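What follows are several structures.
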Structure 1
């Protein structure tokens, strides 16, 4: 990587050496089809079983839930949302809660369900906070699902998801809580018990695992009550909920990255917090950066900082920093090809012009405070240069 500064870790991370070695080892030795009945198939099936158990441990699963492997966070979100809505005929037309500014992989399946006649209701997130009064008001008896992210991928806001779970328990007997933990996983401590969720989305490439791999954790009660239906039909793999031949090397590498990250969670959180505080302190003290505004939620994850620039479009700044070997984002990489300002920033309360001038800095535990200082120097120089135009 040379002298490059990679501050776009919420878009993706570099695969770790441990995960890569695991992938290569399994790909070379346990390459059988896990559904095959011979010895090599059984060996591959054992790899998957061990990977499920390892990932279950990292989310604090003491209830014996099921880890369903998917092609990534997008598929896991789609399975949770569409699979829940279509699980029972009586759910047709019922209400689904979500938060304003969700990831596209949540918003788009919800939009499809709205076209089918389901009622989709958003909880406001102005200022990076789930509105507690709205949660209580909107948790009506006809809610069958609430899909809420734990950490916002563009602002870093850490949402009070347990409050949503509590409201559902009081008022919605048919409701299940789905949590998209893609940006929270191994960045902030949590467990499925403390969240109170029945469905949880995870993504491998956000935690130094391979791309194209994710998981949906499913509470045993959901499985027992047939509260989730498949969206992919075929050979009936993954307990019948996700057909398609599994990928043991990628699943094992995902589990390895998760196990390494889980064992070092405290140290990594401390490092991410140090980097974040260094950036915020410099922004507050350096007069060259006085025009940069931090979009700071009341409670936030340590690895994401949202910055609105003074009258400079984010895309312009991205190209300027990239030319210097510094990589940040204008928001979610999954929405960067859109034509309009991102909904997460609008939901936070930013105007369209401000959203269009906002960049996201997202750290890895591998980044250094020296890199933060170099980034701040480069940012100040580019602001001064670009402001002339």
Structure 2
């Protein structure tokens, strides 16, 4: 589960990790009201207003409705009573940003609608660094990744100058050790107060990643201020969905408006669904069989439109919901249902398919392969339904048939 920058900073600040002072806003008036308190609290005549979407590259992103407006904007109040001018500029920018579509490299050309803003104090920046704690699936451990190239796309740094990326593996029994944090500080060229501040920061960040079951905490940039302190100028956080039961406060931060509506509907129905870019819709029971089904579709020349695992104990209603989710995707040109009835019964799947087609109709070819528990009953239900269903004898046979029919 991803959360917004302002939410990530709330979680970090609650654990003693330094972040700039800021206020979220969901309306123009809330954004304007944040300006004066931030300037008075920080003593800095600069405020920054950021669009809050679940995508990176906001600083370089532009709005479809007005390409001159960026996803991140710096507003200077002026030293001599210029707060009113800053408030007026925030009002103008907030009006342009809220409710409009921000396009970044990570959103794709369709962009994302901005429903929230974050107004934050300006910071005296001496250096920009990159810092992240992420789950390394190869070692099954969190690692710290750092670089002197803060503010840049880390993928570009990894490709062009991989030697500039530093790594430290975290032993889950001990956490990030002090000598590891010292090594990172030295390799980043930090010394004095900046090194001391960084060491405390990175160890606390590693502890936070462990505590919150995160897949990723990315600070880009991590800034060193003029007085030698480090703080998170930006923050991206993703939490393992399977661990959210341990963190109800974090689960409450979910913003479903930032997620694919079909994936939200599937999650609420207890289904595992991921939208892909192909044209062959897949409804399968079991994650392993679903992966094998998608691989076979690709092997015979097709492209899967989704991953959809209805699980081992799905009901007819869940199957119906899954079918409706697939058929709602305009890119789908054919549907392949591949079921092995172990715990799942083939007659339940067949009943769900019939109910779904009768409810939403069937405008694309449908191929069904059933094997296992109650398979004959499942085939009988489909045969007597009057639906235009093509049956398959094997996984490859089904993949070839749906590809031919969809073409």
Structure 3
């Protein structure tokens, strides 16, 4: 999730394409032999060559049309090798970066490079303590958002790169404008990865621009280990609580698909997600009446939008008070770390801590497995 409520950025950047390997969704994968840096992620590839590294990003927005975006990383003190696209050369390690997403902030912070972030979009939504202090002290610049980017401010900061993301394939003038101004734009497609570990592994992608591969590998190995240990613990349960998710909106109920990030978390936490057999990686709409029928067998209700109490749920539709999780008081939302401006740390630091999110869910679904755990990203909704 990105830096606004729906975090919608749409753009088109001209670049080279072509690779034949695809996963079932049609996303380009690249040669996995060459992309050995990633064990879970399928959206990027890092290849080492004499004098430079080639970093490729595959289909960084939904419906990207089998596109590959390539960046050539060359050490600041080395000459640019012949035969590579000089327009796509980025000198490393980068020393200044502008981020348009809170998830990028978290990945950079995990590497201890928060100080290289000179500007962001909507800094009020950021939870990172260091960046909050820098913004309040006037040392972190707000460069606007979407089509209201302040190009003069961006130019004045002389960033090595501006890291962006996309959610659609429509042309976006501001990205083209950035490139016209000679600014290196780097696409980050971490949010498209369908599993928590695959999203977290994008720390290796970010690390490539700082030359911190070993640190990123160390961080990810620890995350991976903790996540697998929790999933193994949850796999020992015999009874799996039935889980429902979401909240109605305009007579439709949008729920995560059965191959989504959320569905993976629920499964790894020892839950039985109602829509686990749906093949979608994205949210999809369910008719209200069908949802009421399906929800009648649910034990736990998760991720109820922005609702902070059960009263807010029945204000959407009074019939929701008949749902078993409502009657039993088993409603939990991922809103435990939301700042006063609405910035949710679940969509910021949470991407680097999938094991902590999983721990919350294991505790919610199977309290006896982790009796001493205190929820970090989730909270039980109050009845009021």
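Every number in this text was worked out from the coordinates using simple rules, so none of it is lab data. Since the model is a prediction, treat every value here as computed from it, not as a measurement. Cβ atoms are built from the backbone, for glycine too; each structure is taken alone.
Below are the figures for this structure:
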item: Relative contact order in percent (Cα under 8 Å, 6 or more apart) - structure with the largest value, from 1, 2, 3; result: 1
item: Comparison of 1, 2, 3 - label where distance in nm of label points 7 Å out along Cα→Cβ at positions 243 and 323 is highest; result: 1
item: Volume of the Cα convex hull per residue in Å³ from the coordinates reads 147; which among 1, 2, 3; result: 3
item: Among 1, 2, 3, structure where distance in nm of label points 7 Å out along Cα→Cβ at positions 83 and 115 as derived comes to 3.2; result: 2
item: Source structure (of 1, 2, 3) for mean projected area of the Cα convex hull in nm², for residues 99-194 alone, computed value 6.5; result: 3
